[in-house]
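There are structures below to look over.
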Structure I
Amino acid sequence: MSYEAEVFNVMIASPGDVKAERAQVREVIHEWNAVHSRSRKIVLLPIGWETHSAPEMGSGPQEIINRQILDKCDLLIGVFWTRVGTATTEYASGTVEEIEKHVNGGRPAMLYFSNQPAALDTVDHDQYKLLTEFKKTCQQRSLYEGYEDLSDFRNKFSRQLQITINENEIFKVNDAVGGKDVSLPQKIIPTLSYEAKSLLREASKDSHGTIMHIRYIGGTDIQTNGRNLIDSRERRDVAKWESALEELLKLDLVTARGSKGEVYEVTNLGFSLADTLGAD
């Protein structure tokens, strides 16, 4: 069934050495749409010069990209590794120009810098020097995120995209319908037990979003974020926490990893819901 939603353009700005990350940004955005677009009445449209620009003469390449794409964007995602990109007439690179002009327009941007090692003979040292200088300027006027590998980038971006959408005013235009919030988290929260909420909240703080369900002769542990949430060996108490884990699993807030039923990971939906849960 069709539904009305407001479309927000999300520009992916990056040099050519982070193609895998660009693909991950698109995947995460598509996942967000699949879960949230109907309830939030918002659709995020990932765009980039390679998919949304058209040949044009009469201006410089970056000026054309700015006019055709950048000026129409609501959110920008910037990703860097070892390169800053090709210089323009005004800035160190086209990517830097896109970021600066987007931010100067008062619109939100999310910046990520990779900490992955690179072979020295593959690194352009002039490019890396320019990137380092740009990163230093960002330290003084912004909050950016580093990441260790592609999996770490995906996990962080997925979680932080939801935070940005929840917190930034530009995404709140259609957050309510008829004065009543109908977002998916508000539908799920009342169904969760106290233990399920506590477990999800704690697991979302774990760097890997992992929950361990361990059974041994002396009892049972449910561990996450360096804590064992079961502080009693009474079977009644253990059953409550095992039931909480089962709740999260049935609602797709966590997913099982492996075949032994011992390892679980928080899903994108789980992180999104955890962001809406306040402290007890």
Structure II
Amino acid sequence: MTSSTGTHPTRTRVAAAAARLAAAGLDSPRVDAELLAAHVLGIPRTRLVLAPDLDDEASRRLDELVARRAAREPLQHVVGSAVLGPVSVAVGPGVFVPRPETEVLLTEGVASLRGTATPVVVDLCTGSGALALALAVARPDAAVWAVEADPAALTWADRNLAGSGATLVEGDVTAPDTLADLDGTVDLLVANPPYVPAGTPVSPEVGHDPARAVFGGADGLDVIRPLALTAARLLRPGGRVAVEHDESHADDVLAVLRAAGFTALGTRLDLTGRPRVAVGTRA
């Protein structure tokens, strides 16, 4: 056990961390500094104003984490977890980190299930399992299926979905036989597939995500096109689909869903007003 030989005012250490992160070019240096300090202290960020001073060991640990974040390692990797709606999941190298825009997909999914008892829900390209877990928590009566092909991501999803009641399946979301036993029975299908066009510049943080979970071919639609056919096969008549996409793809993804037989098409915006989720109903 390391003994402490001094204390460091938390407010001062957070301010210094924020300055260092700002110099590194982060968009939200103060928020990140507070989250890192709260992580070190083992308290919610909202309790930082009441936090005790940092001892030497905690101060050293904060310096280490701030250095990693300043090097543009994703905040979620640094603290080892990511939040989506009501859940927190473990994340790290080898799995896509859930982003705030996926909150739109979650909100749409939960809204689509209102009035449906014991629904059947499928999450394609589940990655860390965050969306499947959030839906299972929001609807404990649902039968939730999560599909992922990447072995590294499956390891994270298996860890995060343990005890949730959701069923994790290793499978290719574009294959014609994936979840064939559920054909025509699914009430809601959600997907956050790789959709960034190949060659698109991305932030250093996104560079830590597996490329196969980010890039979707030359136009970004290589996975979305066959995925739409999988969705049409799995959903019951009247079932709903919701697919996250690049902000430049709103019309293209709606056209893909229309060609796959979906009606009542629409687009949902994220908190910044960008079109990010395409929705439709199985005819």
If helix-only ellipticity at 222 nm (-39500 (n - 2.57) for each DSSP H run of 4 or more, over all residues; to 500) computes to -11000, which of I, II did it come from?
II
Could you tell me which structure in I, II was used to calculate distance in nm of label points 7 Å out along Cα→Cβ at positions 204 and 244 as 1.5?
I
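Coordinate-derived values only; no laboratory data. Because the structure is predicted, anything quoted here is derived from the model rather than measured. Cβ atoms are built from the backbone, for glycine too; each structure is taken alone.
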